[in-house]
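Some structures to go through are shown next.
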Structure I
Amino acid sequence: MSSEEPGGGPTAAPGELIPGRECGTCNVCCVALTIDDPELKKVQGYRCRNTLPDKSCAIYERRPRTCRDFNCGWRQLKWVRPTLRPDVSGVLVRMQYEVSKDKQSAELGIIVTLLTNASLKAEGLAETVAAAVAAGVPVHLHVPGPPGYTAGHVRMNEVLIGAVQARDKAAVLEILRRARAKGRSGKHEPIVLGKATA
């Protein structure tokens, strides 16, 4: 399955990993994501207990399926700008299914996590988000709460479409900035994970 439509427009379909886009020392997913797997429990904002000082994984060869199956959007989606490598940009793009209200269908979209205020200055952020919105790919903004607390999460397509259609990069970034600020100032609850298996 291709991560890019024949005409060059974005789709959110996961595909083959993009050559040259290797994790290397990036382990943003090992910090930024909550993992509630029977084999591994970790809340967002805290580094996984299996992370070594060189940012590699102490259990890489036997890591849980949750970790083994995960690849961020930067590694899978050609239309996500090369400059948006998560550890460099502070932007984590990942894929998620959006289920229709009648629960009869699901559409693959993206979640864009802005990890810091500096993420808003990441080269290619506005262009990547605008390309997805223009193509009708569901785009959700995810704003982490304090470490160990819930995050803010909102669909952005309807809010961004005017700025995208006007090709107004500054407006796209301003809308993202305001949404991130609102998400940061919202109420955050402690994350409660399920019980671990022995």
Structure II
Amino acid sequence: MWECAARHRRTVREANSVNHIDTKFRGRVITVNVERVMLPNGEEADYEIIHHPGGAAIVAIDDQQRVCLVRQFRPAAAGWVWELPAGRLEPGEPPAHTAQRELVEEAGCEATQWRELGTILSSPGVFDERIHLYEARGLRHVPTRHERHEVLEVHWIPLEDAVERALEGGITDSKTIVGLLRAGTGKA
């Protein structure tokens, strides 16, 4: 079934052709376009698409099987959000380097063991952002390097409890839910 879905995604991607792009906004992080697209069914439609460079998020698990979660103030969410340490890819930066950098900056850790947990699309109806998920172990604490615009608290929570919070709706951030579930089940 999944092999069929992968073939379908390739077919759809190949069938889409952008016939016209009207850039409505170009910011420091995102670009917003209205794009006229020829769809696989032969119809043409205008889509408002937000382009983002992508990001990386880290499920950092210590020797006591605790996971690092940050409680971060997010104006777009109108308050505090529980999240994995994460950040935006810099131009030309491989996702694994972003993950290593963000783990130091936000959690104050370096890791000796890394495992890829796959990627997710954050909101594919309007957003092209891909978030690369990683599991990090073999942690060593180092000083954090929070950026001045980051208002966050670092917490270490038993992985089992964090997975339970994700399943029960106590964690609402999608990258965090998926990362916790993939790491918590040992499947990626």
Of the structures labelled I, II, which one yields 2.5 when distance in nm of label points 7 Å out along Cα→Cβ at positions 30 and 118 is computed from its coordinates?
-> II
So Kirkwood radius over Cα pairs in Å, computed for just one structure, reads 18.0; which one of I, II is that?
-> II
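So if we calculate distance in nm of label points 7 Å out along Cα→Cβ at positions 70 and 102 for every structure here (I, II), which label has the highest result? Don't jump to the answer; show the numbers that get you there.
Details: I: 3.5; II: 0.8.
When distance in nm of label points 7 Å out along Cα→Cβ at positions 70 and 102 is calculated for I, II, structure I comes out on top.
Here distance in nm of label points 7 Å out along Cα→Cβ at positions 22 and 158 was calculated and came to 4.5; which of the structures I, II was it taken from?
Details: I: 4.5; II: 5.6.
Checking each candidate, the match is I.
The numbers here are math on the coordinates, done by the rules we state, and not lab data. As the structure is a prediction and not an experimental result, all values here were calculated from the model. Cβ atoms are built from the backbone, for glycine too; each structure is taken alone.
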